[in-house]
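Enquirer: Quick heads-up: structures coming right below.
FYI, it's all coordinate maths here, none of it is from the lab. Bear in mind that the values here come from a model prediction, so they are computed numbers and not experimental data. Cβ atoms are built from the backbone, for glycine too; each structure is taken alone.
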Structure 1
């Protein structure tokens, strides 16, 4: 009896993680802005070693990236909830959706400011460009990544999946 209850609780916990994972995948598949944020985060993390950030700066960077992804996810949830309850045009629904999108914009604005503070250093940017020429494999990988991320952002097969 005790073991059965424990197994049920573990299964329930596993199901909640599975549902959360499905929610994240839904955002990635269906929200272009989420894919843009993920792409920028990937480039920021890929180039951050050139800046020799300390652990506090990396923590701040990860918090900012998490904040953006969180805001975009909540924005998506709000938009779908509003659409569910308002199948026709409603000014209050529009305001709700605009405010949620504005919250993402505010997060992105402050993330960009933090990014400029951390990464807008001409001497390091020049070093990165020279590195790409000195080690052409890395330069080629970077150039190859550009159209791949472009396809990821703009041509990802968008499928809205409303299955439970």
Structure 2
């Protein structure tokens, strides 16, 4: 069993709740809009990190981040990109079992033609009335099972930047 933590759209804010939930993961994926390289450094203390560049990651440090990444975790091929609309491959034909994206800030778990798609939502500053979430995928013998975790209660107005 492999535990894969999914986080996206931190926009420079790494919440203590996110750190606690990601603690113990075997690998962490950040699906873009990181906002601050210190976030990737802090996540790297917890587990190996794969991160892609989001549309707000324009500073010089972010140029080192790829726009897409394909990795193997726990016997599962994972494709990571920021905006699902930019998906330029056929995941199933490429042998991908999990596609991780961000950008919309809307948490989603969806199965399409044998491929699991997960957007962990946004773990950064609250936008609109969307929840503050991250994701977790448990991979057992190459088979993923995903869940979303809400970091702040629905009534929390969360005035943090």
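Enquirer: For mean projected area of the Cα convex hull in nm², for residues 20-67 alone, the calculated result is 3.7, so let me know which of 1, 2 that is.
Expert: Attributed to the structure labelled 1.
Enquirer: So, one more: Thinking of 1, 2, which structure, once helix-only ellipticity at 222 nm (-39500 (n - 2.57) for each DSSP H run of 4 or more, over all residues; to 500) is computed, gives back -29500?
Expert: 1
Enquirer: Can you tell which of 1, 2 yields 0.05 when FRET efficiency 1/(1 + (r/R0)^6) of positions 4 and 60 (r between Cβ atoms, R0 = 25 Å, to 0.05) is derived from it?
Expert: 1
Enquirer: Out of 1, 2, which structure matches 33 when relative contact order in percent (Cα under 8 Å, 6 or more apart) is calculated?
Expert: Source structure for this number: 1.
Enquirer: Another question, then. If we compute distance in nm of label points 7 Å out along Cα→Cβ at positions 12 and 92 for structures 1, 2, which one ends up with the highest value?
Expert: For this comparison of distance in nm of label points 7 Å out along Cα→Cβ at positions 12 and 92, the top structure is 2.
Enquirer: Using the calculated result 2, 10, 21, 24, 21, 14, 6, 2, 0 for P(r) over Cα pairs in 5 Å bins from 0, in percent, pick out the matching structure from 1, 2.
Expert: Going through each structure in turn, the value belongs to 2.
Enquirer: Any idea which of 1, 2 comes out highest on mean count of other Cβ atoms within 10 Å over residues 28-35?
Expert: Going through 1, 2 one by one, mean count of other Cβ atoms within 10 Å over residues 28-35 is largest in 2.
Enquirer: Work out which structure the value 3.5 belongs to, where distance in nm of label points 7 Å out along Cα→Cβ at positions 36 and 52 was derived from one of 1, 2.
Expert: Derived from the structure labelled 1.
Enquirer: One of 1, 2 was used to compute distance in nm of label points 7 Å out along Cα→Cβ at positions 84 and 116, and the answer was 1.5. Which one was it?
Expert: Considering all the candidates, the number was obtained from 2.
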